[in-house]
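No lab work stands behind these numbers, since they all come straight from the coordinates. If you're wondering where the values come from, they're calculated on a predicted model, not measured in any experiment. Cβ atoms are built from the backbone, for glycine too; each structure is taken alone.
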Structure I
């Protein structure tokens, strides 16, 4: 499913941004290479996350708990704390990286749109939305993960 999504995305963006600049065969070969490489990359990332969390069920449980902002009562803190710390560190970095990254992409898109065409204005709008959403969600996620880690560490101390 991931391969199909990535291939469709790559092919669609290529047709929108560079219509008629490549032959169909070249575009399809590039699409297959890109989608294959990204599927392999994401496969490794996903399998490492599952292994680090103790399996797919536990990873899903962790993700649901983070989304809800509450730690379930019967968790194994020896697996939850390291994974939540990792996510907390990622969110901490993302809080400053997302605005820098998406502001740069937004600026570049607007500059290219002024010289190329209207497709880049649409991409600029996408980058503006990503800037807002990623900044807000990273900040909320960071705070939520900090509360959950404090709760887990507190319950771990009481259990001893």
Structure II
């Protein structure tokens, strides 16, 4: 299997066997991530060693890769990504889906927490007004009851003295 790659340092594009990749064994022609950097062994007259490269596409044979005239090149991955963080595309997709689900759950929990806080704050703001109103009603009721008590006392006293 061969890979059409773009090197990070000089944007050079070439076809290399996957045996030159460090820790990369694809299961199929689509088992790679275009948004990751892979460690690839490069050797020419001037330099040799492992360099970071982006896999543009995988091919079964070198001839098939070289026959392709126009291969669309995806955008460059972030420079912080390395081959060590590059799983196979299935693992990558699973990880992305897991992170998305976790993020969605986190946002839902956060929005529920904010809603509870707002409801509690609203309740706390309304509570003093309600308590003050209730206190005023109770004071009026007490005043009314005192007046009734005085009236009843007067009536009772007048009945006692009349008898």
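Taking mean count of other Cβ atoms within 10 Å over residues 1-8 as the criterion, which structure among I, II has the greatest value?
Once mean count of other Cβ atoms within 10 Å over residues 1-8 is tallied for I, II, the winner is II.
Ranked by relative contact order in percent (Cα under 8 Å, 6 or more apart), which of I, II sits at the highest value?
Going through I, II one by one, relative contact order in percent (Cα under 8 Å, 6 or more apart) is largest in I.
Which of I, II yields -1.05, -1.24 for log10 I(q)/I(0) by the Debye sum over Cα atoms at q = 0.16, 0.20 Å⁻¹, as computed?
Structure I accounts for this read-out.
On FRET efficiency 1/(1 + (r/R0)^6) of positions 113 and 137 (r between Cβ atoms, R0 = 30 Å, to 0.05), which of the structures labelled I, II is highest? Walk me through the intermediate numbers first.
On the way: I: 0.70; II: 0.25.
Answer by largest value of FRET efficiency 1/(1 + (r/R0)^6) of positions 113 and 137 (r between Cβ atoms, R0 = 30 Å, to 0.05): I.
From I, II, which structure was helix-only ellipticity at 222 nm (-39500 (n - 2.57) for each DSSP H run of 4 or more, over all residues; to 500) = -18000 calculated on?
Of the options listed, only II reproduces it.
Quick check for you: by distance in nm of label points 7 Å out along Cα→Cβ at positions 17 and 57, which of I, II is greatest? Before the final figure, lay out each step's value.
Numbers: I: 4.3; II: 2.2.
If we compare distance in nm of label points 7 Å out along Cα→Cβ at positions 17 and 57 over I, II, the biggest value is for I.
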